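**Student:** Structures follow.
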Structure P
Amino acid sequence: MLEVFKIAIALLGSLIAGIWDLKTSDIPDFVCWIMIGISILISFIEGNLFITLFAGSFLLIFGLVMYFTGQWGGGDGELLVANGMLLATFSNPYGLFLLNFFINLFFIGAVYSILYVIIYAKLFNKRIYWFSKNGIEKIFIKKINSKNLKVGDVLGEDIKSLNLSSKRIKGLTETDIKKIQKLKKYVKIKDGVRFGPVFPISIIITYYFGNLILYILYALV
């Protein structure tokens, strides 16, 4: 019963976070923390607390690496930890669910990211330079009224007078926003691939097919 409950919470939480991410470009912290809290409670009841905390710690380190290398936002890392803790001891006929989920997350994520970039470029009439990282980043830069800035937005331009760089990984703070609004009416910010929806998709795929790469290879043989 608790096994079903764990994967249901993982799927529901990831679905909420994914939809929220698509709409706002932000994954809500409270959803991830609720998922983490539930995972700790269930693992304590089951006597698997050490395994759950170990999985969470490992994925936290991985998420931080992804964040500080500019590959993910902080919310993506939080959601990975939350799912990892919920699914740490979950198993199905396809083997270690968490391992298969982790592999699927990046395989599906790669396909999703390519499709996302293509659709985004078409919608906003932008040209894609596939073999240039800066070229792909440029399609996600947009100009907005500084009044519409929100905490966590990432600058798409340097503002030297405020010592703010577009290369800074951390998003804008409330203080940064107030300073920018006093100085500039319009400002460029960077969006990116909204990765949140990949999590619920990966959970569903993993539940029904296990390791998707192996599933495809077996189907081709």
Structure Q
Amino acid sequence: MGEASIQRLDLESLLSENRVHLLTAPPGGGKTIFALQFLLNGVLKDERAAYFITNESLLSLSTGSKAFGWPLEEFQKKDMLIVYYTPFSRLWRNFEYSPKNFEQVVQAIKVTLESERKPVKRIAIDSLDGLLPLSIPTEARIDFYRRLIEVLEENSKYTCLLTASPMLGEFLAHYVHAFFEIKIARTGGNIRRTLVVRKIRWSESGLERQSFTLTLVPGVGFVLQRE
């Protein structure tokens, strides 16, 4: 295939301002890189960003992002990127693990965002699975996530990316504006990633159900190439 026939797509063209997007991928699929790329793209456009991490320590995030070529500390010092470490053990430390407390926890996340001195525009939660312990029944977990999505969208002032495991994502796909899925195939020591656009509400872009090969470029993130 000649270079002129390769069709590349910017990650930003998949996003809708002030809406909630869901990304699913198996372990090692690239959820964290995708989420950081989403946030840093916003920061470079002067959109202040908040990153909620649930399954990775702050030290691991700092070390990994720096090795990848993303010096997150620089953006944090400029107060353009806020990182919140929110595993369920910390998020729920003042509440009993019970559906009756779901609303208080969701509102606590909302208050955290609204209490920032300067407004936040982009939000990533990576991943949703880590916000609740596995002991919570599935139906109750879905109710919690659905309410969280409602709160993030109700004022139409945040552009959000939520990451999740493939199983959880299937339950939540109905409640978000857009749903993306990363599929991976391993051949020998190589990993091939494909991004599938599963859903974009009210889209006239023609991107729904399209697939893109993801090429990982250090310091840049994912480059999307139409299959």
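Each value in this text was obtained by applying a stated rule to the coordinates, not by laboratory testing. None of the values given here were measured: they were computed from a predicted structure. Cβ atoms are built from the backbone, for glycine too; each structure is taken alone.
**Student:** Taking 23.1 as the value of mean count of other Cβ atoms within 10 Å over residues 84-91 derived from one of the structures shown (P, Q), identify that structure.
**Tutor:** Working: P: 23.1; Q: 15.6.
Of the structures listed, the value fits P.
**Student:** With distance in nm of label points 7 Å out along Cα→Cβ at positions 12 and 196 as the yardstick, tell me which of P, Q scores highest. Let's see the in-between values first.
**Tutor:** On the way: P: 1.8; Q: 2.9.
Largest calculated value belongs to Q.
**Student:** Going by relative contact order in percent (Cα under 8 Å, 6 or more apart), which of structures P, Q comes out largest? Don't skip to the answer; put the middle values down first.
**Tutor:** Numbers: P: 26; Q: 31.
By relative contact order in percent (Cα under 8 Å, 6 or more apart), the leading structure of P, Q is Q.
**Student:** Follow-up. Please state which of the structures P, Q yields 11.5 when mean count of other Cβ atoms within 10 Å over residues 92-99 is computed from it. Numbers along the way, then the final one.
**Tutor:** Numbers: P: 15.0; Q: 11.5.
Of the structures listed, the value fits Q.
**Student:** Where is Kirkwood radius over Cα pairs in Å largest, in which of P, Q?
**Tutor:** On the way: P: 18.9; Q: 18.2.
Largest one: structure P.
**Student:** Supply the structure label, taken from P, Q, corresponding to helix-only ellipticity at 222 nm (-39500 (n - 2.57) for each DSSP H run of 4 or more, over all residues; to 500) with the calculated value -9000. Please list the in-between numbers first.
**Tutor:** Numbers: P: -20500; Q: -9000.
Label of the source structure: Q.
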